[in-house]
Structures are given as C-alpha cells and as structure tokens.
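S.K.: Below: a set of structures, written as structure tokens.
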Structure I
C-alpha cells in the first residue's frame, strides 16, 4: 500500500523537497507521471479538430454529431472539475486520480474503435468526465508531494505541459493522420492515449503517494447539484450557441446560470460558516492572489482558446494549408512558449508579479505584429513572415501561464488543495469556452456568407482586435496581484 503524505501547514518556510518519499521511493518520478496524464487530457482538446474531416467521412456523421464530438468532451470536463476536486480531498487524491486515468484510457480505446458517430459522442463524454477526475487531483498531488522551490518548479512544469499540449495538438494530430499507422487514420488520435495511459497507471500505482484532507466530511450533495447545473447552463450555450444560430434556449440557459451559481455560492458560504464540508471553502477567495489570479486565468484562456482555434481556421481555409502544414506553423509559438516558460520561474523569483506584466507586454507585441503581417501579406504570399510574431506571442504566453498557476495556488490551505485545483481548472475551461464564443461571433460575422480564401484574413484580423483587448485587460489585472509571490510550502 502507498504511503500517505501529511499535507504541510500553511506557515512553514521555503525549503526544497526531499528526494525520496517515506519508504525510499523516489519523489521526482511523481511529476512526470502527473504531467503525462495532464498532457493527454489537454492534447485531446486540440488533436480532435484535425481528425474531424476524416471522422465525418468514415462514420457518415451529421454536423450535429461532429459538433458534440468536440462539445461533449469540453462540457463534461468543465462540469465535473470542482466536484471531482473535492472527491479527491475526501476519498484520496491518488485513488480518484487512478480511477479517472483508467476510465480515460478505456474511453480513449472506445473512441478509437467507435463503430458509429453516436458511439463516439458517448465515448467522448465519458472521456471528459474521466478527465475531470484526473485534472484537479494532479495539481493537488503536486502541491502536496512537493514543497518550497520544488513545488514552484512542479507548478511551472504543469503550466508548461498544458501550453505545449495546446500548441502541439494540431501538429501531433496532423502527424498521426499523415502517418496512417495500420491504416487507422483518425482513430490513431485517440488510440495513442492507450499505451501512454497504461504505462502511467503502472507508474502511478507504484510511485504516487496517497493524500487526502485531514477533516473527513460527506460530499455536499446539494452543492454538487447546484454547481453541475450552473456550469452546464453556462458552458453548454457557449459551445453550442454559435453553431445553432443562438436560438432562444441558449439565452434562457445562460440567464439561468446566474441564479444557479449565486445560489451555489451562498450555499457554500452557509456550509463553511458551520464547518459543514462545502465543495469550495469560500474563504479561498479572500486570498487576493487566488481571486485575482482566477480572473486573469479566465481572460488568459479566453485568449489562448480562441487564438489557436481561429488561427488554425485562417491557415487552413484562408491559406489553403493542410492540417500538418498548419500544425508546423504553430511550431514557433511552441518554441517561444517553451523557452519563456523555462525562464519564467527564475525571473519570477526575482521580480515577483512583474514577470506576468512582461509576459502580457510581449504577448501584446506578438499579437500586434501578427495583425500587421496578416494585414500586409496576400492570400498567395508565404506565411513564413508570421514566424517572428508567433514566436513573440508564444513567449509572452509562456511568461504569463508558467508563473500564473503557482501564483494562484501557492498560499492555499492544503486541506482544500483538490477543491482549489478544481476551481482553477474550471476557470480555464470556462475561459476557453467564453473566448471561443465571443471571438467566434466576431469572426463569423465578419466572414458572412463568403467561403473564398480572401474572406478569412479580414475576419481573422477582426478577431485579433479582441485578443489584443483581452491582453490589455490581463496586463491591467496583473497589477492587482500581490507585489511578490508569498513564500508557502
């Protein structure tokens, strides 16, 4: 049986984590195990976009089914994150992580072997629910296993993994489809998770320690119903509204999300006041780094989610690139992101929140340069001139995202590590959905009924204006964060 690590208190000072767990098991291996699972979950957001055309041809899927192949994963993941984060606190983070990982691996196999579009939609929903079990546990485990400088490095590595999965999804998907291993075409985009998942399960069973909240309470059933209903009401119309022409039900559902989420917050406050074991201890939001950091996280994911999606559409529909070619164009973003992410943590240790400000400025320059280049080049001209702009945009993203996770979670009581991680992960998914919805309206309104390549650059430029606005808002909000990251292990 795995050893249980007692969560550290919130008042200990900064020390580096020891190299081994109790019993002599190496502690360093926990990080790659968690990051492998995290990479799979994040990759599946983007890799599927590349597989959609061949999926539709082979399965004869309707437009509605194709849409739910994407939306089902997003919706089920976003809805379950907060609930599943609390499950880990109560019943063991390693246990819930392993359940999610096993289910995700099985669901990936089901997706890859799907005989029909309807079966694939169902398997994608199970995949998303399984991912919601894994994601908050991964962050919480990193926060409990590692301390001090090692924890900062772990959170940075987590953020780097999320970003690289987002940037490389298009390229990895294009490579898998192009390679057509065993003639499986798009199915490889799902089946690639199976061997990785099985290996990760074996390593997690052996090396990941168990941890849980020291205070055991029952799961808040009323809060579970309220947050699930509120998040479905918020996210479903955002991911479905534009494709369906924003029918009346989308606006009614969005309006219903407000009282549901307000009722949830009040219910959590009442439970917390009498130590009734809420899903979210609302006192978390008194920590300025947490509350402001969540807003920055939402805005940042609004930017990233919409930028990657509509850039891919612009490159493929507007510039006639294949999925693989457009994936290769994403490479400068990934390189800039990776290099900046490695530099972000040591810079943050010296200048605190100002590294985030620098990142926002670099992003702004990169997006501005992208606007100028897209406005300048024609439909036929090479897209190589965009590489410097993309590299700068990616570097700015790395300087923001890598320290942001650590900033949000660093001063959180370990008793609610899973719940806090669930709130952070939920803010990422909701931000992505909101960004795609807002920029999607702008992009497709500018596109109108035109489908010729020349229509896409102006539409992409109009969307970029909103991305610049998001970046400016991020830069301003960063100034509300604590001047220096608090030391906490």
Structure II
C-alpha cells in the first residue's frame, strides 16, 4: 500500500496536467492510467493523431492546388498510406513519451493499471490499494454512438473516430454521420486523399452552436473542397453489408426516406463521460442523467475528498478546458484559489481554413436582448493571406454597443486557431475593441486581420 496526498485517476490532458501541477505545488502525487500510455484520448486517438493527418493531407492539397502557381513544377508525389500512418504514430509516441518524462521530472508516481475507488481515500489498482487525502476523477470520455440507433462498430467498415484514424486502406467513399468538429476534420482528411465524402447531419446547419454566419461560410468552403452535405436528416439505421455499409435516413422537412452506401461509415455524433469500473455507484457518488459526475464550483463531488474534472463533468469536452480545470483543482488542493473562466474557452476546428471562436455569438446575444456591434474584416484584404493563397474567410469581433467591451470573436481563415488567443487574452483583461485596434501589429501577418476587425467596430477598417 502506498500513501499519497493526491491520486489522479486518468492520464489524459486534465489528469496529467493536474498531477504535474499538484507535484509542483508540493503535494505527493500519483497518476493512475490503464491505457498503457499517457495522454488519454487526445494524444493517443484524438487531437494529436488527427492533426498529424490533417497536416499531411494539407501538404498534399497544396501540392495539387497551389505548387504550380508558385512555380514549383514537376512534383511527382504518391500517397503511401502505410508510411503516413507510421508518421502519425511517431507523432503520438513522441508526445506520450514526453508526458512520462515530465512525470519523472516532477516526481509524479505513474501507477499503471485501471483504478477503482473502493472507498473515500482508497484507490485499488490490480491487487494493490493506494491511499490518498484527495482523489481526482479525470477519466475522460468515449464515442457515444447514435442516440436511439443500434450501431455495430467493427472499427474497419463502421467506425468511431478511433477507427477512422487507422483505416487499413484509403476508402473510395465515406459517409460521416454528424457535422461537428470530429466529423468535419476526419471528412476533410479523407476528401483530400481522394475519398468521396458525404456528411449526414440531423440539424439544418453544420457545427451546432457556432456563429451562424461562420457556419454558412464554412459549409460553402468545404463544399468547394468536395465534401457533400445532407442536412436535416434523422438517421434511422446504419448497417454493414458485404465489404460496405449503408446509412438510412429520414429528412425532417418532409419525412422522405433515403439510403446511402459507402465503403466506410464514420459515426461522429459526440462523446460521453467514461466512468466504467470506477465504482461510483457503490460509493453513492451522484451522477447526472447524461453520465457526468456532479460537482460543485470547486470540482468537489457528492463524496468528500473525491473530485472530478474534464470530460467526466459538465461543460465542453475540450482538452484545454480539462487542462485548465486540472490546474485550478491542483491550486485548490494546495490551499490556494483555483479558478476557471468558462466565458473565455476557445474552440477550434483544424480544417483548412481553420475555424476558431470564443465568447458569445450574435445568436446568443439576440436571445439575451443585449445591444451589440460587429466589426468584420475579410482575409481578402490581408497581404500575408494573399501571399500564401489563403484568402477565404474573415475575422468577426462582437462588442457591447455601449462600452465597446469585447463579448466574442469568430474567425474562419488561415491560422485562426492561433489568432483567436489575442482575443482570449483581451477578454481576460476586459479589453475593448479599441484596445486591439490601437495595438501595433507586425506587417505582414495574419494577425493584422484581427486588428482591422477591431477597427471596424469603430470608425472602420483601413484596408476594407
């Protein structure tokens, strides 16, 4: 039996960050992980491998679409899928081994195996029981499948996001069920590789919750890239046939029915908390109807001494949200004041162009009845974007009509995932659009488009 101040169950972004920060704050900390590698879904079968494939296929797209325009001719490239998969695995290994190094550096005890909370302050791993004053549930999430529809996943023909990352070969056709982040990113990867991709979505627009103007623009751009969309479609059945699979759906507008067939069906309709084997029911720990562990504002569950963070609790299922919660909880456990500002959590879709957002949308502000102004600037007016042939998209900043305080921002365009953080920092400090507009931005950079959008909240952009 080993005794600790803190035992974190789960080695994903929330768990490993929490464990490392607890150790940095002087707490004797252990992290329990049964996957065999650290990093959770994100590093092993999520964020990191998908970004590797997105990068590789973006380079392929550039070769086909833009190399000749830049005077780079006679390029002969063929796709070696096996080698691309190997590259992806190298990226995964580099990141996961990096976490192990950080554990050693910060003196976090890495306990390999699946953890069960047998009582408050006790975690069983294999035949051993470890004790701690504080236990943190950071067990992440898993694909949720299709609500109300039985789907038999084989991870080869009918796949979740996990299987989509490691298909045995590039399919000629793919149906993606769900037009959210995962579906559009993976659909984008395969479309660039020559797969005929059709996205089937229950709602009448892609990317639920996104700023409506950005979503419309995004769909048009993806359509030009070859993705096909069937919107307002309620999936009735997903079946595997001889080497193929079919998706049957009913259009919500008129109840008409249709069936699509493809080599692969990716079901990307969201995720659910993963808490199997933790022993929560026996502990009497309160779980919400959708499977999230119920916590208070300080991540405390209904059982004293047991906490939860990340995908296991309420809130957006984002790695950086989990990391922020892990940092905050470590501070709390060390007797400090940990805090997460849930109003300033950015979201990014890593397609080309990228899409990023933070804060309020116009739709949300209209529902609140709040007066606002909008400043917009197109990447068509940005010199750097023209130089790299990425002029599609725009920056949109939303501010309070009376105070000019930034309420939200939505970007579709090159490096949107990096540009959004200027706005995030501004919002953390309560900045007005004028503060961004009066800050000198290097030329030529994509970030000048953010400044121009901020200027557009006042007298007007310069280059529009």
Structure III
C-alpha cells in the first residue's frame, strides 16, 4: 500500500549521501571565497573533493585542477574539471535518492543511453566568452562581484540568445547575471545563497564547454494524458511545465513525460494574467483548463522524456480527469531516464498520487508517516490555495527532495468545501480565471498584457 511505500521512502537517507553533500558544501564555500588566494580551509575542502574522486575516471583531472586552483593558476579546463567533480558527487546522491524513490513506488525507469547525450557543440567563440566571465567569478569569489563584473557578461549573453541551440545556456546566464546584479555589490550582503550560486555557476561552466548536451529529438505520436502543471514564475519570465503520461501510437508501453512552455514577462504581469502570455498555445492551455487528453503527431521528444511542444502538432481529445488517470495508469507508466546534467537532488520531481491523508499546517500524515507539503510552490496564477490543500484528502503532486528531506508539491487536490466534493488543479485558469472574485480583480487591473504589447509595438514602429 502507498503508506508502506511512503514509509520506506522516508527512512534514513542513502548511505554516504551526507558525506557527499558535505564535500559539495566545502567546495561551494571555497568558490564563494574565490580562487585568487586560496586559504587553508578552502584548500582543505578542495583537497577533500579530489580525494573523494581519486579512484574515479575524473580523479586525475580533478586532482590537477585542485593543485592549479590552490596555486592561483586555474584555467578554464581546470575550472570545468572542478565543476564536473562537483556534478559527479551531486549526481551520485541524485541517483541513490531516485533509486530509493523508484523502489518505494514500484516504478520502472528506462536506462540512460550514453549515446543519447552525444552531440556536436557549436563553434567555440561564443562559449569562450561565457567561460571567461565564469572564470572571473570564480577568481574573485562572490564577495568580489560588483556591477562592472556583472555587466561584462551582457555582450556574451546577447550573442548566445541569437543562437537557438544555445538559448538554454543564454537564459541560464541571463538569470544568473540578473540575480547577481540585483545583489551587487555582493560584499554588502549579510548572507549569501552559496549553494544556489554554485549550482548555477557549475551548470553554466559545464554547458559552456560543450554547448547543448542533448542529442536530436525523436518524433513521437500518441495520446498525452495530463496529470498536472508546475508553474515557475519570477519577475522576467514564466514557465509552465506539464507532467503527463504518453500512450505512444502503435501500442508501446506508456511513458511518464513532461513538456514546458515559457514566455518573457515584466514584474507588473502577475496572478492569473500570466496565462495570457501563453495564449499562442491554445491546444495545451485548453487541455489544462478543460482536463482534456491531447492527441499529438510527430511531436519531438528529447532523450530525457521532454516533449518539445508544437501546438500545431496537437489536437484536443476527450475529457481525461487527472485523478482517474493517476489511479489507473500512473503505477504502470515507465519513467524516462534522467539526462546527465539534470542529475541533481533538487531537480527530482516525480509525479505521485496520495490518498486518504490528513494535512496539519505544512505536514501531510498518511498511515503513520509524515511528509512536508511544499505550499510555497503553489502558484499565484491558479485557484489552488493552502486552504484547499489543508481540506484535501487526495492529491496528485510531485515528490521532491531538498534541504535533506522529501516533500510533496500539490498539482491538484480533491477536497470537501461547504460539504461538496471539489477537484482543483493549478492549471484550471489556463484560459482565464473562473472564480468571480478573481475575474473582477483582473478586470479592475485591466489587460496589462495588451497594453504592454501595444506600447512595445509603438516603440518598434518609431
């Protein structure tokens, strides 16, 4: 039963995971201080990283990189080796946690095919510019970051944005630079997000050495059954990541898949209005709002199970209740493999169905086991609220791991409100709010998106 499965998952963490994370923490602190002058404590942390990886294929390269870093002579290739060593440790923790999750849920996962990640990177001039900026960050450390250093990345980011294959790296660097710019001068900050900035730096460093790490997508056709939508929003962008089950044409086994759509925004666009930014995907938005299955034809799918969404290759099908889908098909669906650069504990987000629980604050209790409910991830653009989660007894959500513990992020709940059963999902307002209060509030605010588009068009015409 699910409560037994949950108990197995919530037991003590995998052996060695804590030690591996301590090594990563030591490296992150050394990176925060910078490699211009490495003191005794950062040098010891780097040496510990090299020692832990000495018996692995990365051992010689990481050992050389640590030697160069401690003497202040690390080049791009040495910093890439350090980033790779850090990623290897986090990848090992990720794999151990995911293996435990799959065992607890009885979930089958397809193995990663190493050839699937092989792809030829584009010409290196653009990437070299990115590496130069990342190298400067590593030399001065976070306390040495100021507006001039952050601004020096602008030209490289602008050039990357013009290359479709490198747009992922461009967006990563753009967001990273914006975050550093907002905090500059960093020397005045009381506390630093050391782990987060090291994550961004290491991922960007690895991407800037090879460019795209994904091989070409393979076209797939079949029926997509939507489980729920995870909305990521900040001041300048919004992304909706849809989790679902793909029934491939031809009778192949069902697969757990994702697809993401995104749009740029400004901070004045918030709440339900953000859905208007995605109105150019009417099939997907209509399926979210109406709980519909989607027939896809020739939709590209990357090796890690991500569908590259093309609305013109999709068509709305019959109604498909996410809870009915989860109860009938979720347990039998095969999970897709995790791509190498995504092997990080905080990137674990596995769809699950939980039923028969109670919620007290931010704690979900099921069969004598408890797990944290991540209410902070509930989006402001949808109808799902902490109060509905607290009143719920069934949930389709994502199991995540962060800060040393598992949590569940609700994507949809079944609850009783005023003695009536209701089902509420994060994507219910994808075509606009249906709650009268939300409709009135949006009407008072006016069509911010239309106004901004009109003003942008006027500027372009001048």
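We did not get these values from a lab; they are worked out from the coordinates using the rules stated. All values reported here derive from a predicted model rather than from experimental measurement. Cβ atoms are built from the backbone, for glycine too; each structure is taken alone.
S.K.: The value 0.40 for FRET efficiency 1/(1 + (r/R0)^6) of positions 272 and 440 (r between Cβ atoms, R0 = 35 Å, to 0.05) was derived from one model only; which of I, II, III is it?
M.R.: Here the read-out was taken from I.
S.K.: Out of I, II, III, choose the structure whose coordinates give helix-only ellipticity at 222 nm (-39500 (n - 2.57) for each DSSP H run of 4 or more, over all residues; to 500) equal to -9500 when calculated.
M.R.: II
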